[in-house]
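Down below are the structures I want you to see.
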Structure I
Amino acid sequence: MSEEMLKIGIILKPQGIRGEVKVKPYTDGAESFLGLKRVFLDGEETKLLSVRLGAGVAFLGLKGVPDRNAAELLRGKELFIPRSEAPDPGEGRYYIADLLGCEIFTEEGARLGVLKDIRQAASDIYTLEREGKEVLFPAVKGVITEIDVAEKRITVNEKRFKEVAVL
């Protein structure tokens with residue numbers, strides 16, 4: 001996949017019998033799907049025929065997916081859009097795709113690991129990999145002190161990190 005593409009969601013399952021798919025967004029919310037005209041699946045452009053929202057997910061009607069059987073074949077596939085078509089996330093906000101793979105350091109410079117996953121909840125839950133083990137911590141005020149996407153580096157306050165991290 002080209003570096004110009006931005007991952008925006010994953011197809012969870014078929015929805016109904018008319019070929020709709022249920023999508024978990026990798027964005028701040030399913031509303032971000034409302035303005036889209038197309039997505040890319042397996043590197044191929046696919047036109048969006050319909051977008052419905054519900055309970056934090058998007059239900060998409062895709063061109064060339066006429067029924068449930070065709071939709072079933074898309075289960076687990078990720079959706080992308082050209083980065084040039086993505087809205088600016090805004091000051092102090094970042095796309096998940098830009099954060100994954102960042103190295104996490106304390107303010108004193110100690111390397112803690114690499115960010116492997118972000119789970120969206122009331123506060124995002126970051127998963128870092130450290131010496132082959134997963135460490136989870138909430139991305140709440142006072143824990144993350146700096147994010148530098150260009151350098152692929154996230155800095156945390158060690159004291160706050162140790163208070164909230166789950167090993």
Structure II
Amino acid sequence: MGKNIVLVGLMGAGKTSVGKLLSKKYKLKCVDVDEFMEFSLGMTISEVFSQYGESSFRELEKDAIKVLSQKTDNIISTGGGALENEENIRNLQRNGVLVYLKTSPETLYERVKNQKHRPLLQNENPLGTLENLLNKRENAYMKADFVVETDGKSLENVAKEIGELCKL
């Protein structure tokens with residue numbers, strides 16, 4: 001293949017789950033940027049947010065993406081805000097095909113509402129937060145090479161569609 005398949009989209013879009021499924025199906029290594037950072041830093045993403053703040057987290061994320069994007073033949077699952085940084089987009093596009101897992105805020109909310117490890121959603125109106133994040137990030141996500149709608153689709157169907165689009 002020679003390229004990475006880079007999955008982008010908001011939290012709850014299925015990037016990690018679809019990435020693991022693609023990895024298994026096509027015998028490619030799957031790397032989740034958040035998991036890579038947690039392993040490298042020895043702390044959770046929530047701990048990084050609470051101890052250092054979002055801006056420090058974004059710098060650490062940029063460093064992780066720079067390292068991971070130099071590899072090839074991987075499935076890379078990014079954090080939801082990774083594409084807000086133009087340098088991240090350039091690095092990921094250099095060796096990768098970007099696939100936006102487009103998901104409605106309502107579906108995202110249903111998928112993540114009981115998850116306590118989402119620092120940006122620990123507030124009074126998580127659905128409103130998801131709507132605002134999507135409005136803020138949609139233009140960056142649309143820079144992806146492919147857009148795959150995930151609402152109402154199984155993980156298997158999303159993975160199959162990505163495999164066909166990326167000619168895996």
Structure III
Amino acid sequence: MDSAEYERRIAARFATFDQDGNGYISREDFSTAAAALLAEFEVPARSEQGQALYVGAEAFWQGMAGIADRDGDQRITRDEFVGGAVKRLRDNPAGFAEIARPFLHAALSLADGDGDGVAQGAEVERALRALGVEREIASLAAQALGPVTEDQVVSAFASYFTVPE
């Protein structure tokens with residue numbers, strides 16, 4: 001697969017981050033994602049889990065802005081995402097995973113109904129749907145993943161954004 005095709009496929013993933021559909025990724029998109037997860041799992045924002053999710057969302061935003069916001073306007077355009085983030089993500093998927101880890105850790109904590117460190121398929125599907133993933137795709141992803149641990153979630157997340165297929 002050539003570089004242009006790779007960038008086209010990664011650009012399609014831009015919409016995953018652009019929660020409000022306004023054409024750019026901002027801090028508010030990460031807060032919106034956190035709020036949607038908290039609402040789905042009926043967890044108060046002021047709870048320990050809620051605060052951990054918002055802290056994770058802010059850390060994730062800061063990491064993304066650091067690698068992609070080339071003009072420093074606190075917004076990541078589609079071109080910045082493709083031009084800045086994709087090149088860095090492709091070169092260092094593990095680094096991207098670590099940027100996402102605090103948010104994913106907190107999200108997994110919400111989806112882990114029994115607190116054993118493993119989220120079951122139904123909870124994973126709920127989390128994905130809360131983040132705007134279409135029902136059918138969320139269901140297929142949850143079935144494919146099965147019960148997941150934090151390391152598996154982080155790895156799958158990094159692969160989704162860095163592997164073109």
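Details
- Structure (I, II, III) behind the derived value -2000 of helix-only ellipticity at 222 nm (-39500 (n - 2.57) for each DSSP H run of 4 or more, over all residues; to 500): I
- Among I, II, III, which structure scores highest (criterion: relative contact order in percent (Cα under 8 Å, 6 or more apart)): II
- Source structure (of I, II, III) for semi-axes √(5λ) of the Cα gyration tensor in Å, computed value 23, 20, 14: II
- Given 4.9 for distance in nm of label points 7 Å out along Cα→Cβ at positions 54 and 110, calculated: source structure among I, II, III: I
Throughout, read-outs are computed from the coordinates displayed, never taken from laboratory work. What you are looking at is a predicted structure, and each value in this text was computed from that prediction instead of being measured. Cβ atoms are built from the backbone, for glycine too; each structure is taken alone.
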